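Derivation of every value follows stated rules applied to the coordinates shown; laboratory data play no part. This structure is a prediction, so every number in the text was calculated from the model and none was measured. Cβ atoms are built from the backbone, for glycine too; each structure is taken alone.
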Structure 1
Amino acid sequence: MRQLAIIGPTASGKSDLGIEIAKQIDAYILSIDSLSIYKEIDIVAAKPSKEELREVKHFGIDRLYPHEHFSVEIFIQLYKEVVEQCHEDGKNLVIVGGTSFYLKSLLDGLSKLPEINTLTQERVTKKLQNLTQAYEELAAADPIYMQKITPNDRYRIEKALLIYEASGVTPSEWFAKNPAKPIITELPIYNIDVERAVLRERITKRTQKMYDMGLIDEVCYLEQKYTRAPNSMKAIGIVEVLEYLDGTINKDEMLQLISTHTAQLAKRQQTFNRSQFKDITHAKLEDLAAIILNNTL
């Protein structure tokens, strides 16, 4: 089985290119998009259309409900399932998406965690009732590790506490003794290189298209069904619509904010993609298909 990854900032054309390549090399697609994993978040996530999903079998789309937790650990397990399916079906694999952090997790791997029993989980749950105090306890014990975690990041504070309580050593000590092992050792990575002005124009057009497709109705439905509590409800495109529904901004301001925040995200994605991967090919969208196929076929 051959595999490759296509990454790039949001609205850069990854999905269309991924489908084109997958059809050429007889491959399945694994999405690495932090919103596409959720069912019912369709317009905000800018998922491929139903027709496109029928053209090539996709994984990592519509896997969880918006109130369910998603993490790197879940993604890695999903990747392993997809690879097994590819082997069974005699298919190659194209990994496509904008959340390159998940791709990096495959290359870097994850450290194993200590065994966590019911009593440990109960102690940690009790401590998490006072999140500030729990954070301060960890910060005092392991200041360097906790510098990477914000005081309101409940998920990561819980994970650090579980390691601390279950192993009896700080997270820094645990990870030093249990280094991560890569899941993938070799993976050609192709990054879509796009000028900021062109990308900003594409983002603006996509934002308007999302609005025309029923963005506000989708967010209303999601809020009614899942409330505003889940992490998925804090995504770009949802937060701004909720502000509009609250009456704090008007429609034009809402669309402008979505475009601006998406462009800021795209800039962060571009920086990450250029700084976090060693063996990577950067090229413009119109050139990448030929480059990929020349290197793959």
Structure 2
Amino acid sequence: MSDIYDIVIIGSGPAGLTAGIYTSRANLKTLCIAGAEWGGQLMKTSLVENYPGFAEGIMGPELMEKMRKQAERFGVKMVNENITEVDFSRQPFGVKTAGEAYRGKAVIIATGAEFKWLGLPGEQKLIGRGVSACATCDGAFFKDKKIVVVGGGDSAMEESLYLTKFASEVTIVHRRDQFRASKIMQDRVLQHPKIKVVWNAEVREVLGESKVEGVVLTNGQTLPAEGLFIAIGHSPATKLFEGKINLDPKFYVQRGGEKYQSMTNVPGIFVSGDVHDYHYRQAVTAAGYGCEAALDAERWLSENSGT
């Protein structure tokens, strides 16, 4: 068993690394279980233009490298392994990887959420080259271009409406004959002059080698397009926490203690970023939540130093 840390952070996206910067600067002994594939969703993106401080934009992996180096500079210990088990039943709390077991007086969960993808051949290699799951992040890159959106819920409607600000044409492909979205969102989409809908079809193939050039549908249609936005939902990385802390019906971590907004139902266990936030899902909001969790954890530790 390793030494006891003041803070153990699980996750190394913008939320986890920002939390680490704050806790380590507060002179708290901090461990970050970064994961075998560290860095979160930004490691899979290309140019990021909406993160403050980079007037010309910055590549996602470069931004995460800078965040990690900043956290390490202040003393955060990084472990590039995946969590396999947690014990939140008593303090100090226990977390295990395949190679080691660690203990922490407080824990910040920042494991994020994964976009749900279609699982098509070539889909993953074209992420950042026309394939996206975030209109707010990437919509501005598609000015005057044709875009295909996959989905039928409120998220797909919101993404499609947002993309009309940039695209010349947005085509929604939905596998059923009606949307699942709320009526008001459906009405807005169906009445928008830039939006078309293809019902009872799915995307079977993404065309293009170095960038998206179109999609082939299961009904035999081929749609020319330079962008493919997947809006079929997200999966929060909370499997390990089931039965350990309260999760909502969508399996996102529940937060919002009376005194510490980022604390879960277990005192000393905090949460930040997309693992609880399914509304905004932006790097800058995740970083803000990381700051919040770090400040809450620091104050909680100072008030519970005897625990």
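Given 4.8 as the derived value for distance in nm of label points 7 Å out along Cα→Cβ at positions 124 and 212, which of the supplied structures 1, 2 does it correspond to?
Derived from 1, not from the others.
Which of 1, 2 yields 33, 27, 18 for semi-axes √(5λ) of the Cα gyration tensor in Å, as computed?
Source structure: 1.
Work out which structure the value 19, 17, 11 belongs to, where semi-axes √(5λ) of the Cα gyration tensor in Å, for residues 132-227 alone was derived from one of 1, 2.
The read-out comes from structure 2.
Taking helix-only ellipticity at 222 nm (-39500 (n - 2.57) for each DSSP H run of 4 or more, over all residues; to 500) from the coordinates of each of 1, 2, which one would give -7000?
2
Of the structures labelled 1, 2, which one yields 56, 29, 26 when Cα extents along the principal axes in Å, for residues 84-179 alone is computed from its coordinates?
Here the read-out was taken from 2.
As an exercise: FRET efficiency 1/(1 + (r/R0)^6) of positions 20 and 268 (r between Cβ atoms, R0 = 25 Å, to 0.05), calculated from one structure in 1, 2, equals 0.40. Which structure is it?
Derived from 1, not from the others.
For distance in nm of label points 7 Å out along Cα→Cβ at positions 156 and 252, find whichever of 1, 2 sits highest and give me its label.
1
Matching task: 21 is the computed value of relative contact order in percent (Cα under 8 Å, 6 or more apart). Pick the structure from 1, 2.
The value was obtained from structure 2.
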